[in-house]
Structures are given as structure tokens and as C-alpha cells.
Structure 1
Amino acid sequence: MTEDPPLRDAILQIIQANPGIHFREIQRKSGAAVGQVEYHLYQLEKSERIHYRMDGKVKRYFTTAGTGLKQRRIIYYLRNPVSRELIYTALQKGGIDRACTERGRRSLQEKKNGIIQEMLEEGILEECAGEDFIYCLNDPGMVTDTLNKFRESFLDTLTENIISMLDRS
């Protein structure tokens, strides 16, 4: 097997350190031109070393090694702002209540309910038996372990969340 070009190795390392990263962020972190990043992503996909999952119109990239399927699913949902808020709520409060799903304009409520259904199907959430919450995390330990393992890759996201929270105040 021939050795990868340095830029391809760098892109692979960026994705390994930041699973669920999107194209523009890869391009920004690598400092490479758009065409170069597209080419190397294509070559990495072709060799099955990375794969992507669509998040609306955005491709989120993952390596095929280093994370399990369940962990990649958790990361995928942590990268999306609506599902991330649902997961953080479930972690902080112990579950998601009806008030959380009904908060916001109708389009946001519909989006939340769609994401909840996806997370139920993928085993991230489960229906709660208690009276306080309607949905709970299936494996909260795995969510916190994933956040800890990829802590640095979520720092930008956390910073953005804090700033947007301050802007709403």
C-alpha cells in the first residue's frame, strides 16, 4: 500500500479528532483549498476510511475506525443544534418532558419531534416509564463518555452555545 499524501493524512487526523465535522470546518482546520479537500475526501471515501452522514444539507464526516456505530450516532446528534439541546436537556434533567418538546414555534416543535423519533429508532432515546419525563437517554454513560473523549472537538460548539445563550438574555 502506498503512503498517503500529507494533506490526506492531515484531513484524516482532523476527522478522527473531530468526528461529525462538516466540510467547511475540515477546510478551515486544514487550511487547504476547497478543491484539494474535496479530492482528498473523495479518495478517503473511496478507500472506505471515512464515511459521511447527511444532516439536512450538510455532510458530517466520520472515520470508519476509532468509534463504534452507537458512538458515531451519538456524535451525529450532538453536532446538530436541535438534537444537541434535547440530549443536553436529558443529561441535565434526567429526561425530556412534554414542555421541552412543546417549546418554540410550530416548525421547531415538529423538528424536535422528528429528531426524537429518529433517536428512538436508533436507540439513543427510549420512552420513560416515569411521570416526569416522556423520553430518557438509553445510555447516558455512553453520551458523557463520548463528550469526554471528544471534548476538544465540542469546545467550539459549547462556546457557540454559551454565546447564543447570552445573546438571548
Structure 2
Amino acid sequence: MEVKNAIEARRSIRAYTERELTEEEIRGILNAGILAPSACNMQSWHFYAVTGEARARFSGVCADWVRTAPLVIIVCIDGNGIEARFGERGRKFPYQDTAFAIENMLLYATERGLGGCIIGAYNDAACRAAFPEIDAAHRVVALLPIGEPAEHPEPRGRKPLSDVVTFVS
């Protein structure tokens, strides 16, 4: 699949089949994330790949359907290095870096017939309590459930370029 096709085919998937992902699929998704561009190549992210029975720990953290995905990635910022280097100005860089990594993972998954959804609505304190493996220095910024889609939503409308782009020359 060409990148353009993956971009056009990607949907937010909230229902998954029961098929577990292979280790190769999981590693491929995560590797796509770490290949994303990052400010000064500092790679200010950390991912917790949650599979198997550990997914049940998402109960009370976010929407119940999230734990039905065979893989849920807890996307974190590990931005101490870049913030130390750039100060206040560097605080936005780790958020940008993780956004690039998330999109890479979603496009990689789409190319392989998988789907996912970016979850920003979660209880941070409950997430940390449910997953004591999360390093205290890491800031959770999103959850990323991924699996084989059990639904195929139609594309949602997008604003036209004229509404969201101003050309400056």
C-alpha cells in the first residue's frame, strides 16, 4: 500500500476481532513509532506495550472498549533531556515527537490491515495506579489501542482547504 492510500484508508477503530497480534506485528508497529522524526533526534518518547491479561487493567482508566484491543500502547513523553537543553521552548517538542510516532504507528497498522484509535480521554491517576510499570519520569499523553478491525467506518467529512489553509506568498 502506498503512503497516500494508507493515509486515506486510516480510520479511528473502536471495535476489534479477537485475533491476537503476532510478536512480529507488535514489534513492527513499535518500530514504526521509533522511526518517527523527533526534535534534535532526542526521541523523547517511551512506549508501554500492553497485551494479554494486562489489558484488563484499563478498566476504570478509559472507555471499556479499549481493553478489547489485542495491543494497547501507553504513549509517554520522556522529555527531560530536551527540556533541559531548550528550557521552556523545548516543552512542546516531546508532544510533537509523540504525535509523529503515533501517526507512524497508525499508518503502519493500516498498511497491514489493522486499525487503531488515539485515546486522549483517560484518567491519568488511574492509569498510573493500574500500571505501576510506568516510570515516574514519564508523562502519559495518549493510549493507542490497535488490532484487527471488527468495524469499517465510512470516512468522516473534512473541512475544505479553503477553510483551514491561508496561502502566504
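When relative contact order in percent (Cα under 8 Å, 6 or more apart) is calculated for each of structures 1, 2, structure 2 gives the greatest result.
Computed over structures 1, 2, distance in nm of label points 7 Å out along Cα→Cβ at positions 17 and 73 reaches its largest value in 1. Determine which structure produced the value 0.95 for FRET efficiency 1/(1 + (r/R0)^6) of positions 41 and 57 (r between Cβ atoms, R0 = 25 Å, to 0.05), calculated from the coordinates; the candidates are 1, 2. Comparing all candidates, it corresponds to 1. Given that mean projected area of the Cα convex hull in nm², for residues 9-64 alone, derived from a single structure, equals 3.3, which label among 1, 2 identifies that structure? Working through the options, I get structure 1. The value 16.7, 55 for Rg and Dmax of the Cα atoms in Å was derived from one model only; which of 1, 2 is it? Label of the source structure: 2. Computing helix-only ellipticity at 222 nm (-39500 (n - 2.57) for each DSSP H run of 4 or more, over all residues; to 500) across structures 1, 2 gives -19500 for structure 1. Among the shown structures 1, 2, from which was the value 18.1 of mean count of other Cβ atoms within 10 Å over residues 81-88 calculated? Clearly, the read-out refers to 1.
Every read-out reported here was derived from the displayed coordinates using simple, explicitly stated rules and does not represent laboratory data. As the structure is a computational prediction, the values presented were derived from the model and not from experiment. Cβ atoms are built from the backbone, for glycine too; each structure is taken alone.
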